[in-house]
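Each structure below is given as structure tokens.
Readers should treat all values here as calculations from the given coordinates under stated rules, not as data from a laboratory. Worth saying up front: this structure is predicted, and the values here are computed from it rather than measured. Cβ atoms are built from the backbone, for glycine too; each structure is taken alone.
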Structure P
Amino acid sequence: MGQNQKINQKVRDIFTDFLELKGLRKTPERYAILEEIYSNSGHFDVEKLYLKMKKNNYRVSRATVYNTLDLLENCELVVRHQFHNNISEYERSFGASQHDHLICTDCDKVVEFCDPRIHAIQSMAGELLKYEITNHSLILYGQCKKENCENKKAKKKARKN
């Protein structure tokens, strides 16, 4: 069994245990949503996931997607972010390494990065303040310094007109 198959089976088992513990139904739609999330990487919002499910001929409603994401968040298989525009974005969390985010305020591009110094600060703060820190979130906002920032190109074009 490959690594992806092992992860997919493990998250399915975690989700099954969670649903049983809460007395909730184990529907094919819920498992299809879980499978779709764990077959891809990166961030997604509800609408992107819903459209992808529809494109792949799954019969799910937006309400089912919203409700399933709430369940997956409660059992810590996905994590929700509020990066920009008041739109919740999600990413899978099981088997994912701790990372932080850098967001371009012009084009909304999200870049993930990992710096071991942040982990060292987290450990030091925990020891100093007598906290058991279980996770953290760091989001840095700025502007792309790259010429390929789509929003910057559009703004320059608008100024010329």
Structure Q
Amino acid sequence: MTQNSVHTFSTITPENTQALLIIEQACHVHPWSEKTFNSCIGGRYFGEYLTVDNVVVGFYVGEHVAGESTLMDICVAPEYQGKGYGKVLLLQFFQQCQQLATETIFLEVRAKNISAQMLYINQGFTEISRRTGYYPSNSGFGYEDAIVMSKKL
């Protein structure tokens, strides 16, 4: 991320899910379907996408229920990964959570996704549980654990 780049956040709507699904599919071996993505718009769900110099680079989707928020999905397009945009999206997610009067945030992350785990740990999340064999393996054989993390606001 350069200092001179202009970045903006916009609310995810059904009109822009097609562009976001391209990022979703590029980031995950087992991506959300269009139906699942669209079911996470409105109501108890909230999300925004990040545009940098008029290019959509990533997004997040959260869910808010009874003072708790869950980070359902966060993606940065592969060509923009490693440039700090994941942190920018996560900090924006925190702002939304604060506006919703969230007390605790939860998320799940693949046990093998060390870079995401480090991002979350560096932002104050701690591991509270594991879901054994929760995710289909990226290799196509077997399953891998989900690490459940939380953070108090």
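Starting from the value -15500: which structure in P, Q was helix-only ellipticity at 222 nm (-39500 (n - 2.57) for each DSSP H run of 4 or more, over all residues; to 500) calculated from? Walk me through the intermediate numbers first.
Working: P: -15500; Q: -8000.
Traced to structure P.
Assign the value 1.3, calculated as distance in nm of label points 7 Å out along Cα→Cβ at positions 15 and 95, to the correct structure from P, Q. It traces back to P. FRET efficiency 1/(1 + (r/R0)^6) of positions 23 and 143 (r between Cβ atoms, R0 = 30 Å, to 0.05) was computed and gave 0.05; which structure, P, Q, did it come from? Structure of origin is P.
Taking FRET efficiency 1/(1 + (r/R0)^6) of positions 55 and 103 (r between Cβ atoms, R0 = 30 Å, to 0.05) as the quantity of interest, name the structure among P, Q where it is greatest.
Details: P: 0.65; Q: 0.30.
For this comparison of FRET efficiency 1/(1 + (r/R0)^6) of positions 55 and 103 (r between Cβ atoms, R0 = 30 Å, to 0.05), the top structure is P.
log10 I(q)/I(0) by the Debye sum over Cα atoms at q = 0.21, 0.25, 0.29, 0.30 Å⁻¹, for residues 71-134 alone computed as -0.98, -1.28, -1.49, -1.53: which structure among P, Q? Can you show the working numbers first?
Values: P: -1.04, -1.11, -1.15, -1.17; Q: -0.98, -1.28, -1.49, -1.53.
Source structure for this number: Q.
Can you spot which of P, Q the value 13.6 was calculated from, given it is mean projected area of the Cα convex hull in nm²? Considering all the candidates, the number was obtained from P.
Quick one: distance in nm of label points 7 Å out along Cα→Cβ at positions 7 and 87 came out at 2.4 when computed from one of P, Q, so which one is it? Could the numbers behind the result be given before it?
On the way: P: 2.4; Q: 1.0.
Considering all the candidates, the number was obtained from P.
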